[in-house]
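Peer 1: Listed after this line are the structures, all set down as structure tokens.
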Structure 1
Amino acid sequence: MSQLHRVVVGLSGGVDSAVTAHLLKQQGHEVIGIFMKNWEDDDDSEYCSSNIDFVDAAAVADVLGIEIEHVNFAADYKDRVFSEFLREYQAGRTPNPDILCNAEIKFKSFLDHAMRLGAEKIATGHYARVRLNTATGRHELLKGLDPSKDQSYFLHRLNQAQLSKTLFPVGELHKSEVRRIAEEIGLPNAKKKDSTGICFIGERPFREFLNRYISKEPGPIKDPSGRTIGKHVGLSFYTLGQRQGLGIGGIKTQGAQKGGSEHTPWFVARKDVEKNTLWVVQGHDHPWLLSPQLQATDVSWCAGQAPASGTYAAKTRYRQTDAPCHLQALSMPDGSTGFELSFSEPQWAVTPGQSAVLYDGEVCLGGGVIHSASACPPKTD
């Protein structure tokens, strides 16, 4: 049997972390639960589920017969995740705070706290796996076995020190099996629905939330011909590929054939921050929405060093199918090292601020923040 440890489990109140704690206890580890409170700006809001989640986590700990501690990381979160999130939005980009939260809070603040409790390992309910590659002596981050739930994309910034101390028991299982185990052992949250949305926004309407922190600067919405066809409420409130909430339905592209064209949806294709202009195009496969290449900066590699240039697969957004690409190192204007990906097939709505994550088969190598992407040249008949 593998070595037994004191393991601190992040209990979120959800079923995945609950089953994680159960599986580790079943394996003979000494298990302690910690509930992380990362947000406290609006505890009494109808959208904030933190108090309910803690009650659920405590009920799970009670059934499993383990201790649970409530730890407040809200100050760390505001400093290291939320402030960066706002900065990126104000710059016209679309950040992914869940990736930053994993790197800065769950696998830094939480990991440090667990080590102070004398833990040798931490565990969370993420659908991913860690293995030690005996040939290289390095820990590798692998995709979860359930392809529909794999969360390695959100964990790609974890380094060797973090991976070496982390366990992901449910990464070896399919979600249906996790629910089955939860029901079998009588967990009170066995049927609780999965949480959606960004951790600090919860289920609340996104634009309403952002409104409280970012000032509105309305400006024109233009089509590719330069015609103004509407007014946006502020560039921060839109993301590339967005088609809902533009307020321009029924408008035809200039020069379009009569009939039918007004029903083709409009999509956000570009954001010009300097001119405060939102550019939109009609049709899902418009060339402005397709990118054969991207450049990424702020890179992070799980192995501690960049993989060799060559052919890999990448995701430019979560839930996307791995796209074959060629990786090339890139020197950025600020002197840092980034990378460029050239895709076999152009990628749709590649969005600055989101992450490009690289894979070699089932191994997640790491990635970087998308800095820019080139659009396909228009087709000529």
Structure 2
Amino acid sequence: MKRMLFTLLAALQLFGGAAAPETLRDDAIDIKAPSAVLMEKQSGEVIYEKNAHERMAPASVTKVMTMLLIVEAIENGDISLDDTVIASERAASFGGSCVFLEEGEKMSVHEMLKCISVVSANDCAVAMAEHLCGSEQSFVERMNARAEELGMKNTHFTNCTGLFDDREHYTSAYDIALMSRELIRHDLIKDYTTIWMDSIRNGEFGLSNTNKLVYYYEGCTGLKTGFTSLAMYCLSATAMRDGVEYIAVIMHAESVDSRNNDAKALLNYAFANYTLCPLRQESALPPVSVELGKGDCVQPEYTGPEAALISKQGSGNIEYTLQLPDSVAAPVKKGDSLGSMSVLINGQEAFSVPLVASHDVQRMGLSDIFLSLVGSLLGRN
């Protein structure tokens, strides 16, 4: 079968690179903390890592998972932001970072999530855990199950707050990046993590974000701070500029300033040196004819990530080249390979994107073929 070659030149100017950049060594950027990771959200590419898989106490950065489960429950329709949560005696007993809930006090899910996101309220985290699962322990089981689903291989939670110095409660910088990436895929959470100052109880109780980067770092979208005597100063910081979002995780820094400076250094490096290359062309993919199929054609679709991280070194046009057949023989199954799209940067192939069938096309039976022939003959008369 003949193959059609579609070449489309991208009008936009992007910075080129041959492929995804290699992960930097831990001495490539001066990071004081003993463990850190820098990840791009859309591609999941790790730009920098330092002891990224070492198991460490995360303190209140634990609540990234707590918030993720809450947001997923909201978006799945299991709960709503307007639902009322009643604080139990146990939830009201939690200290540390808190909003001093009283037993029996009622707050909406919206207010609870705001308190967890902005001031890291332990009492609200426990109240929400109980509201969702009946008990904190049942909620923690769900946290660990979700961690496993996300591929967090060096994580085990024993509580939903990170308040306690429990050596069986641990994660890693890389695993925090994974759950942070999943959380910021939900735009809803940024309505809360970007709040600088707010209040609850009709303005009687003020809230000020524990993450000071929200106030002074351009494009900061969150995400979560933490501190205990065991974990020291931890942070998952996220920021977006020009549609590209990065995650900087800092573990066990010596001070708030050191933690924030490390996060800023990583984010600054990312914004200065990398960008995204789209792995989708703007125009629609052309359909492929199906021979002896019950449908005339099958629509190709992309697989894999929508963009790839590339270096900003050099510049040039991005070129998309499709390799697709004129036709394929039935039957066709959803997911069958149809061809590929090459992404060329500065005239050289940087990425190849597989193209697959978006739906099934069954093969004609003898009766179908007969009817098709009859129809064709009648159509000629």
Structure 3
Amino acid sequence: MSKHILCALVDRQPEVLEAICRVGRKYHWLIEHADRTIYRNWHGDGVISDYLSRKELKRIRNFSTTPIVSRQLASGGNIRGIHTDTRKLAGMVIDYFQSLGFSELAIAGARKWPGELEGIPQDPGVTFEELAAKRGLTLSCCYWAPDLHETQVESYDRIQRKLEEFFRSLPLPAALFVKNRTNLNVIYRVLETLEIKVPDDLAILCNSDSPLLTENAPVPTSYIAGEPRQVGTLLAETLERMIDGEEVPEETIWLEPHSIVTRESTATLVFPNAKLKRAVDFLHRNASAAISVVDAAEAAGISASMLNRLFQKYLHTGAYDYLAALRMNEIRRLLAETDLPLAAIAVRTGYSGKVALSTAFRNLHGISPGQYRRQNRRSAGT
């Protein structure tokens, strides 16, 4: 007998739907899809929703007893909430931009989403602004429809005009964080009109784990990897546990992205010091090899101690820590996206072996590489 599931998603990311459907096949789900039009008195075994309110979900029959997993609501009663830790997301983005030498940052999106959960803003743009201010970075913001209700449609001409005004006034070079993948190509269209070059004038990172969009943008665009498939799997697996009567703790499940995938849109370095730029370029190109900070210093024509002082002055971190962060980003990606054994990942990321990698990984993340892989699986078969 099939289990009847209502999948009420406003933001239908293909990667999220793919993960939900994959889990659904495993548990013999019959999935009905809806967005903001939920049939009154729908009834079944469980509901998955993203941005639907409690009032909207109350249209279903037996609302108070039907298991619901939500991206909008807090955990409690028959509802379990799964949410993005926007602080971790913002930290990852700003760390990445700073690692490329940028101090002039920008963010673009339609509007700020209101609300917070357990003190954490639900809009990554809010935490991005807060963290940039805390670090003393210059941040320019473009929200072209701040007062428009989410169900209303903005004029395309107005979006283009707002973006043109914003980019004309933006000090370059700068690094841009695009909050929503659906806005990416209109931004590229405006940049083309203004003859702003990516990445030479403007580096772009998109808040999307949708390679179909980012890889086929006018310039292959760097993106944040991990969350959509992780979200889809967790939504579905959590709902199945609730349907089966398992006791699921009434605690918010906080998600964070696992890595940044670098493409042509951020293939640039912006440093006022030429020797530091040469060293950083060497580290980026050779992070997967068995290199050291001494090797990077030699490539830049300076001593290792001088290089470390330059890192501290311009990047506020040590050269060794910078190299370790580059490698760890790649390790997280390989754990989540491939079936490579740990020994092979160690070889590809410059570690002497799997024991050294495991120790470094556990010291940073508090869990083993194997645990991380199980929590962040991305391949189609898992």
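Peer 1: A value of 19.8 was derived for mean projected area of the Cα convex hull in nm²; which structure in 1, 2, 3 was it taken from?
Peer 2: Answer by label: 3.
Peer 1: Give the label, chosen from 1, 2, 3, of the structure having the highest value of distance in nm of label points 7 Å out along Cα→Cβ at positions 94 and 142.
Peer 2: 1
Peer 1: For the read-out P(r) over Cα pairs in 10 Å bins from 0, in percent, for residues 78-125 alone, a value of 26, 41, 23, 10, 1 was computed from one structure; give its label from 1, 2, 3.
Peer 2: Source structure: 1.
Peer 1: May I pose another question? Upon calculation of helix-only ellipticity at 222 nm (-39500 (n - 2.57) for each DSSP H run of 4 or more, over all residues; to 500) from the atomic coordinates, which of the structures 1, 2, 3 produces -13000? Provide the component values of the computation, followed by the final result.
Peer 2: On the way: 1: -5000; 2: -8500; 3: -13000.
The read-out was computed on structure 3.
None of the figures in this text is laboratory data; all of them are computed from the coordinates on show. Keep in mind that what you see is a predicted model, and the values were worked out from it rather than measured. Cβ atoms are built from the backbone, for glycine too; each structure is taken alone.
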